[in-house]
Structure P
Amino acid sequence: MSAKVLIVMGSDSDWKIMEKAVQTLAEFQVDYEVHVASAHRTPAKALTLSREAHGRGIDVIIAGAGAAAHLAGVLASETPLPVIGVPINGTSLQGLDALYATVQMPSGVPVATVAIDGAKNAALLAIQMLGIKDAALRQKFLEHKAKMAKEVEAKDEKLQTQLKDISK
């Protein structure tokens with residue numbers, strides 16, 4: 001089976017954040033491939049990855065970049081696929097520069113944008129997108145949500161027990 005999600009990061013220094021997307025996709029058994037390509041230093045490579053993705057069986061692109069963070073927009077400009085941008089905290093501006101560069105796309109070039117350093121959520125959003133047509137993947141996502149809810153309920157029960165102990 002070919003990859004369903006293409007992950008592109010602007011620098012290998014982004015790996016510590018983007019690895020969370022890879023781990024999440026692997027947890028859901030979603031195929032992926034990962035590349036380093038810079039919108040500014042290797043634009044030809046970035047554009048080739050974007051242009052060829054659809055024909056190679058990619059369904060969603062996740063792009064992570066810090067600083068000027070034009071990568072997601074550059075990729076989105078050359079593909080019919082949905083692109084999810086992950087702004088990365090890589091400068092003294094604590095990722096705000098990357099957030100603005102990723103989220104403020106011109107009309108006609110949409111990029112879905114998650115939180116600064118939100119690679120896990122980018123993967124989860126990609127999984128939701130893939131789940132539109134993949135019932136088994138959609139079910140895995142629903143099970144994931146149910147598991148999270150149970151974890152929160154367990155934490156609340158623990159807190160309630162602690163509060164009762166305090167009031168005794």
Structure Q
Amino acid sequence: MTRTSLSDVACSVARATDLFGDAWTALIMRDVLVGISRFDDIAHDLGISRKVLAARLARLVEEGVLVRERYQDQPPREDYHATEKGKELYPVLLALMSWGDKWYAGPAGPPLRVHHDTCGRTTTPVMTCEHCGEPVTIDNTSPRPGPGGAVGPGTMVIGQLVPTHSE
């Protein structure tokens with residue numbers, strides 16, 4: 001099946017999903033961000049085929065999300081580390097994890113807890129407004145057009161629904 005690229009859609013969700021919307025890619029990033037960096041370890045942890053893993057890692061390197069570093073010459077072996085761009089996916093994964101914990105954790109509870117090293121407490125990540133610190137929700141936010149917005153493929157209806165007034 002041929003995948004339709006979303007890279008030209010005037011929507012940041014579409015463009016990010018074009019790279020990150022694949023379940024294997026999210027799980028690969030989860031592993032790398034928690035310290036599993038070697039190809040064989042990622043393949044073993046996820047139970048993913050080597051061909052699929054190699055393709056996803058190559059794309060993440062190509063996009064500047066991961067860097068590949070050689071740690072052994074004979075035979076050649078490399079591991080993967082998140083770039084700044086890759087590290088900025090961590091809050092996205094935490095938000096997805098928090099949502100999954102709420103709706104899909106099951107009777108035993110969440111499979112993982114997040115420990116905040118700064119204060120020494122277990123925490124649940126919350127998205128907040130950068131200006132006032134209040135939690136950001138669907139009920140207290142509204143979309144506004146940005147400088148790169150456009151009505152076109154992937155934004156035919158939503159582009160017309162966003163109010164035209166700004167801050």
Structure R
Amino acid sequence: MRKTFFAATAALLLGTGVAQAQKYAVIDSEYILHKMPKYKNAQEQVDKFAAGYQKEVDDLYKKVDEMFRTFQAEKMLLTEDMKRKREEEIITREKEAKELQRSHFGPDGTLFKKREELLKPIQDQLYNAIKDVATEGGYAVIFDAANNPSLIYINPRYDRSDDVLKRLGF
């Protein structure tokens with residue numbers, strides 16, 4: 001759908017002659033972000049949080065697995081009431097593990113919030129620098145090659161990534 005929209009927009013602009021009057025440029029946001037030490041540090045922090053959260057979830061699943069293996073080994077020796085209680089405990093623990101996983105890695109999870117807290121200011125800074133380069137250079141549109149699969153080839157002379165880096169002080 002994005003390709004269709006992009007193609008239709010390009011055709012419309014070219015057909016009306018507007019494309020000749022407007023300036024366009026391209027940036028590579030991944031290239032820019034990876035040149036920013038603040039971004040690298042923030043991404044490392046996010047990765048550390050993710051690893052810690054994953055270990056916490058994995059540990060809980062290991063406990064569930066241990067409980068299940070112990071239950072399987074002792075099953076023959078337990079009364080029906082004891083079996084039912086153990087099964088309920090295992091199911092409860094498994095639900096806890098799934099809930100913990102969702103609370104850390106879900107769409108509103110702690111990792112998402114931490115990522116937003118650490119990376120959003122950097123992304124805002126990047127956006128403002130791109131906007132400044134576009135305004136100063138008189139560009140009508142700046143495409144991001146990093147996130148746009150419909151950009152198949154980009155002539156390097158239209159790449160303004162280094163201008164954005166300069167604007168950011170790098």
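Please treat every number below as a calculation from the coordinates, not as lab data. Just so you know, these numbers come straight off a predicted model, no measurement behind them.
Structure values in brief
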quantity: Which of P, Q, R yields 21, 36, 22, 13, 6, 1 [P(r) over Cα pairs in 10 Å bins from 0, in percent, for residues 56-119 alone, calculated]; calculated: R
quantity: Structure responsible for -16000, with helix-only ellipticity at 222 nm (-39500 (n - 2.57) for each DSSP H run of 4 or more, over all residues; to 500) calculated and labels P, Q, R on offer; calculated: P
